[in-house]
1. Kindly point out which one of 1, 2 the value -9000 was derived from, the read-out being helix-only ellipticity at 222 nm (-39500 (n - 2.57) for each DSSP H run of 4 or more, over all residues; to 500).
2. If FRET efficiency 1/(1 + (r/R0)^6) of positions 114 and 274 (r between Cβ atoms, R0 = 25 Å, to 0.05) is calculated from each of 1, 2, which structure is the one that comes out at 0.35?
3. Going by distance in nm of label points 7 Å out along Cα→Cβ at positions 130 and 218, which of structures 1, 2 comes out largest?
4. Which of 1, 2 yields 14 for relative contact order in percent (Cα under 8 Å, 6 or more apart), as computed?
5. Quick check: 33, 57, 10 is what I get for P(r) over Cα pairs in 20 Å bins from 0, in percent, calculated from one of 1, 2. Which structure matches?
Structure 1
């Protein structure tokens, strides 16, 4: 399939999903000079982009009909299936030569299915989940993990470069999603460690901000510790990444691990801890709210400490 690189002023962009990350990501493309047609289940959440000059469409199909390259970043695999493969989904409005780029963290098998169905219609498909949260999205500093045919990836690379700093093609369709599962497994274990460490420091009577000065730049330092540790200390649990979405991701890891016949007890434990956190009413908080569930196990009221 011969595809031209995206170019501001020539390539028409479609964007579906204007949540915590999607709004910033699409905003960078608008700032770069691309025209965009957007759709979101709740129109009000797209208003910032509309104010920047984006056009509104009433369905994913209508987005595709007005676009050359269509980006999606929605919540769950079921949402991906609906907005891309549904009766009024993206594929229903695509023409041969269009490119679909799903940036949702979703099932590798679904990415493979979309690529197969799209290819049969002469449409290219790329799976490109991201890491970096709301901060990375705002700062155009995301890590973008890409699966798809080389020609399709090359075609949309100029757009990726407006949204991220680390952009790596992993291979065939689905490999971007598999790589994101590796990322999420690392984060799951890391988040438990960060929260338990801060609980320990608190109970030992340490000043946690001072503790971060010592450990944040050493061998124990991590993106999670240095970026979310201060939020945990300040009781700021605004979502850079929703708890309910992280639970979804860990469920995918566990499902894929069972299929491949490998044991991942650390992810399984983190999954259970996050289910407890969700049951306590924190499903729409940021993933770093895990400290609240762990603190409750030790009889600590973290927010009122």
Structure 2
């Protein structure tokens, strides 16, 4: 290890971050090669410091990577993983969550707090940071509807705070990425209820999800809705339900999902998703927009 690398390692340690070299990719699809370096900040403040420290390097901040496709080859940059920054704190009828808190865990804690509002989001496997960035939603609820304040960090490590209006939230979109920000944490306003009622709602949404969505490895919905209609509707009517390329398959249960049937590669996913996109355009004249992020 040369002097520059030693200095960098010492600086990351001072930021409160752990470093793992040459690790396997952790995307939910189960494909991808190796990651040169993964950095794990211990909390939100550590995350802000790491982002500022690595501002001139090739790096990407990821939560659960549940809608991120890793390349089949090595990713030669640094992945800054938020998984250790996962605190959830109650403040009266509000909760504050760090960026790496997983939504299923957050909703479970809300049930324990007897606070309602997030039940529809319980089946989304991603983290708070990623969910706010893309305004994740399910069953008619979008996460931005519940946000009262967001703490974020600029590319150079400066911490900023703003209210929900500044999110510029729309369908599966906010201004977070466009402004070069990374979510550190957020406050949510909820409604007092009973733990039993919240848990009953969670179970109900889990049942509905299991009835309509496939099991197994996938990146969730591949495409955003088009004119308010599920992309799966168009893909199925384009005749591609069950279509398979290598180890990737357009789900026979819901055509909006591409599942990994075994040893699918990222290339299989890309080829199949582009095939679906082209088929829908050729048949309906509709340009599907990706919900999945390609790393």
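1. Working: 1: -14500; 2: -9000.
Source structure for this number: 2.
2. 1
3. Working: 1: 3.5; 2: 1.6.
Checked 1, 2; max of distance in nm of label points 7 Å out along Cα→Cβ at positions 130 and 218 sits with 1.
4. Numbers: 1: 14; 2: 17.
Derived from the structure labelled 1.
5. 2
Each value in this text was obtained by applying a stated rule to the coordinates, not by laboratory testing. Remember, it's a predicted structure, so these values are computed and weren't measured experimentally. Cβ atoms are built from the backbone, for glycine too; each structure is taken alone.
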